[in-house]
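The structures come next, written out as C-alpha cells.
Read-outs: derived from the displayed coordinates by stated rules, not from any lab. The shown structure was predicted, so the numbers you read here are calculated from the model rather than taken from an experiment. Cβ atoms are built from the backbone, for glycine too; each structure is taken alone.
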Structure 1
Amino acid sequence: MPKVRLDSWKSIADYLERSPRTVQRWHAYHALPVHHFGGCKGSVFAYTEEIDRWLMSLAQENRLSDVGGDDSLAARRLQSRELVLRAHEMWESRTEESLHTIAGLYRKGIEQNPANTEALTGLANAMISAALHGVMDGAIAFPAATEALRRAAQLDADEVDARCAGSWLRLVHERKGAQARAGFEDVLARQPDSSFALGGMALSHVAEGDLEGARAWVWKAWQRNTLVPILGALVCWIEYLAGASDAALNMAEQMRMSGACGGTLAIIESLALIQTGPNGAPLKRIAALASEYPQSLTLQCVLAHEYARSGKSARAREIRAAVEPMNAQKKRGNAYGMALLAVGLGNESEAIRWLETAFAEGSLWSLAFRSDPILIPLREDPRFQALLRKSGVQVGNSAYAGHLELITRAG
C-alpha cells in the first residue's frame, strides 16, 4: 500500500488537528517526523504512517507510565510539553492582558516538570515583560525571573532564550547596559528574527540616548512580529522621545485601527498629546483615555499632570488623593506617574524622589530619563543630574545638551 504524503505545514497541521505553529514546534522540540526538500529551509512533507507511529510511541510512553499512577513522570512531562506549547503560541501575539495567563501556563508547566527549561525561560520572559508594562511589581517580578533563569542555566547553560531574558534583566534590573547589549547581540547572531531581542536592542539604545539607533532597532522588532501590540507601543514611545510627537500620535492611531490597544499605548499617546498642544488642549482626549483604562494608575497621573498644567490644580490634587492609596496597595511601578503628577504641580523635589523610586524599580520609563520631553523642567536640578549619572548618563556632554535642545524646540 503506498504511503500517504502530506505536502505542507498546513496539511500536516490539519491531519493532527493542530495549528501549523504547534506542529512546527513539535517537529523542532519533540521529533515529529517531518522531512524537507532541498535542505532544512526547503518545503516540507510528512508521511501519515510515520506520524501515526510517532503518536503511538507517545501513547505507549504514557500507558507504561500510567502503571505507576496518573502522576507518573512520563505523563507529567508530556503535560508539561503541551502547557509550554500553548504558552509559546500566546507569547507570539502577547498583550498586556494576556501576560498573566502566559505566565500561569509556564508555571503549570514547571509544576509538571521542574526540569523543563523552556517553561523556566518562558516564565522569566513573561514576568520581565509584565514588570516593564506595569502589570507586575518589578520588586517581585525581576527576582523571580532571575531565579527561574538560574534554574534554567543549571539544566542548559547555553539556552538562547535564557540568554535573551538574562540580557533584559541586566538592562532593566541590574543596569549593566554594556553587558546587556553584548547579550542581545549574541542572541541575534543565533536567532536574527527574535523580536524580543530586537526590542531589547532598541531599549538599550534608548538608555544610552541614541534615539536614531533605537528607532532602527524598534522598527525591526515590530516588523518581525506585527501582532504584538507592546512592540507597536514601543515604536510610538521612541518617536515621542525623539521629539516627533506627531509621528507618535499617527502611529498610535494606526495601532488602534489594527486593534492593538493597551494601557502602555494610552500612556504614550497622552504624553505625545501634551507635547503637541497648548496648555489644556489635549485634556479631553487624555481624560477619555484615562476613563478607558481606569486600572492604569500611571495614566491617571498623566491626566492629573495635564489638569495642573492647564490651571486646574485642585482637580489634579483630587486625582492624587485618589491614586496614592491605590498606588501603595497595588505596587505596580507607578512611581513614574507620581513623578509626572508632581512635575505638573510644580513640586520638583517630590518629582525627583519618585523618579529615583522608578529607577530602583526598573521601570520601563526610567530607561528614557535623559530623553523624556516631559522631564525637561527638571534638567537643571543637581539632584536630577545626579540621578542621570547614576544611570550611566554623562551629564553636560554635547550629545545630551543637543538632544535636550532638539526636544525643547519640538515641544
Structure 2
Amino acid sequence: MEFDLLIRNARTRASKTELLDIAVKEGKIAGISAHIAGEAERELDAGGKLVTESFVNGHLHLCKVYTLARMDDAAMGDYTDGSMGGAMTAIELAAQVKAEYDEEWIIGNVRKALDLAVHYGNTHIRAFADTDTKARLEGVKALIRAREEYKDRVTLEVVAFPQDGVLRDPGAEEYIEQAMHLGADVVGGIPWIEYTEADSLDHIERMFAIARRYDKPISMLMDDAGDPGLRTLEMLAVATLKYGWEGRVTAQHCRAMALYAEPYYRKIEYLLKTARIGVVSDPQTGPLYARVKDLYKAGVRIALGQDDIADAYYAFGRNNMLEVAFLAAHLMWMNSREEMEILYDLITTKAAEALGMEGHKLEVGRTADLVILNAESVWEALWTHEAPLFVVKNGRLIKG
C-alpha cells in the first residue's frame, strides 16, 4: 500500500470550510491536499469533522490520581481558599496519603487515568511523581512501569518531584538522584515551599546540579500561593540562563504572578521569554493563576494543564484537555472565537512548545499524532468537550 493511513474529508483549522485528505506513512504526515490519490492499509472518513494535532498535558500529578477517596477535604479547603494563604498547609495535609504509598495500588490508578487519556486524545503527558522521604520511589516506579506499558499510546515523561521540599525534607535529594538513575525523564522541584529565600535558591541549585549530571530537562512548581512576595520564579529564570538550560525548563502554576505589581511582572515576563521557559497554568484547580493572556501576547511559552484528578487538591478531572480549556474559557473570560483558538493552541501546539517538544503540528513531515473530533470547529469542540471520534498516535489508530 502507498500509505499506512488516509483520512478523507477532513476539516482543519487552516482549511476552515474546505475539506482535505491527510495521508500518513511510517508515522509521519505524508501529504495534505484536496485529494490524495492512492490506497492505504486503513482509510477513515472524517465526514467534515475537525482534524487537529492531538492534545498535550504539561502537568499532571499522576501518582496521586484518585487518592481523594483516601483523604478528607481539609487539604483542598486550605489550598482553594480565596487568598490561597494556606497553600503550604494544604501540601502538608495532603502528604498524609503518602504513608500508604505502594507501587501496586498506584499503578492501578495510573492505568485508569491513562486509559482516559487515550479516550480523550491526550497523547503526551508530563507526569509528576512525588519523590521524597514519605513517598520514597513508589510513585516513580509505578510511572516508569506505566510509561513502558503505554508507550505506543501515550508519551509519558516522568518527573521526579520533591513535593515536600529539599531542605525541609532531608533525604529527598538522594531520592531524586535515585529516581534519575532508575530512568525518570525530568528533574522536578518546588522551591517556594522552603522556609527562607536562601533555602529556595539552594533547592534550585541542587536540582539543576542533578539535571546537569543526567542532562535532563527541569519542571518546577513555582510560587503556588497567594503571596506577591514569592520570588522563586525569578530565581528559576536566572538559574536557567546561568546554566544554559534555555528551552529545557518549565514552571508550573506561578499563581503569585496574579498579585505581582505591574513593574515586577514586566521583569518576570522578560526573563521568562529570554530563558525560553514554558509556563503551565492550571486555572481550574485554584482561585489564582498565571497571567495567561498577557504571557501569550508577550510570546512566552504558555500552556494549560490538568494538574490533578480526584486528589487532595482537586475533586474532578478526566484527563480531558478540551474540558480544561472549556473551564479556562470561563475562569479567564476568554470567550471570543479568537480567544478560543488561543485556548486550543494552549492544549496542542503551544503546549508542546512549552514542554520543548518540537514539531507537534499538522504539517507534512511532522509526526502523525492526531485527533478527529466530533465537531466542525474549535468553538464547537470547546463547547461540547466531547471525546474525539478517532485518535492517532505515531501514525497508528489507537482509538476509533
Taking FRET efficiency 1/(1 + (r/R0)^6) of positions 57 and 225 (r between Cβ atoms, R0 = 41 Å, to 0.05) from the coordinates of each of 1, 2, which one would give 0.95? 2
If Rg and Dmax of the Cα atoms in Å comes out at 20.6, 65 when worked out from the coordinates, which of 1, 2 was used? 2
Of the structures labelled 1, 2, which one yields 0.9 when distance in nm of label points 7 Å out along Cα→Cβ at positions 145 and 169 is computed from its coordinates? 1
Quick check: 0.97 is what I get for Rg/Rh (Cα atoms, Kirkwood Rh), for residues 273-344 alone, calculated from one of 1, 2. Which structure matches? 2
Test item: relative contact order in percent (Cα under 8 Å, 6 or more apart) calculated as 20, pick one of 1, 2: 2
When helix-only ellipticity at 222 nm (-39500 (n - 2.57) for each DSSP H run of 4 or more, over all residues; to 500) is computed for each of 1, 2, which one produces -22500? 1
